[in-house]
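Have a look at these structures, which come just after this line.
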Structure I
């Protein structure tokens, strides 16, 4: 084999070994950090749930969301349990489309679908100073006490069951509205399905 070919062969083998080594290191790091990342995200979610339903003692995740008629915005559903072990409300996660990205949020609701509170868990993809203002209390506090008749208006003073957009951030505001509205519908669908009795045979 000519010397030039041998050098090329050596270079290819060296490059292959380096790639394999780097790939192995990356895989090992991912394996080691996966549980840590999961725990951090879980803690973040639990903090949000305790914010919207402070008296919740335990939050039971409903793993299988199929069969309840939830729309595509819904990404997580939890039963909030009180001190007596009975359900006192629900925490629902949603990921609606904003202006530049998906906005993730968590809504706390009473058993009859009344909004108790909303936490924006991620809106980092929205425009700084405009769309990302949907996480401000002056906006999300509008949702408290709203029910399935909630409507969205563009600017101006909001009425009894209306939510008004942030000036210059209509798409992001509407995205949050759509997400919360999805959460309300999800609770109504879930409670209706759960209360349906199976006829005795």
Structure II
């Protein structure tokens, strides 16, 4: 019987957390760096054979302590990036509503298919994330750590649980928390969801 285990991790906290950072390259905050260290202390017990993630800075910085502890390299996939919010990136929701009130209202009503100016819809993001996952799945591994973003990880979990895209925000994904999915004969089972790294309880 074949079995694989995926540890799905969200990157640590960044500065100014209420902004639509999307694909912008923002660094971890000091809090985020502490979270990454605590996460690595816990994650070394997972014994991952490979570590993959998006190519954005906040993911790479989250991975650094784990890479140091395991001696592994981070394999990056641009298709695992957070949703591309186009001209809205770096803005707060209040700033977006002042700047593009009509577009913002449409986004609220039709967020699955609505596309921010110059960006991508959640539906389009889902397509590229699943392309990346298919590529990862086809490679050899038994225990894998994937460090991603809230949107990326939620989309993967929706796929594993066979849930519709409209339920995206029913899945919690806090900073530096992890989830575990076991695959037996390719069939996924969610074992743990949104578990805080050691000493990280209550941090968002």
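Please treat every number below as a calculation from the coordinates, not as lab data. As the structure is a prediction and not an experimental result, all values here were calculated from the model. Cβ atoms are built from the backbone, for glycine too; each structure is taken alone.
What to note about this one:
- Origin of the derived value 1.8 (distance in nm of label points 7 Å out along Cα→Cβ at positions 89 and 113; candidates I, II): I
- At a computed 51 (percent of Cα pairs over 17 Å apart, for residues 65-120 alone), which of I, II: II
- semi-axes √(5λ) of the Cα gyration tensor in Å derived as 44, 25, 16 - corresponding label from I, II: I
- Among I, II, structure where relative contact order in percent (Cα under 8 Å, 6 or more apart) as derived comes to 17: I
- Largest in distance in nm of label points 7 Å out along Cα→Cβ at positions 25 and 145 among the labelled structures I, II is structure I.
- Which of I, II yields 20.8 [mean count of other Cβ atoms within 10 Å over residues 49-56, calculated]: II
- At a computed -11000 (helix-only ellipticity at 222 nm (-39500 (n - 2.57) for each DSSP H run of 4 or more, over all residues; to 500)), which of I, II: II
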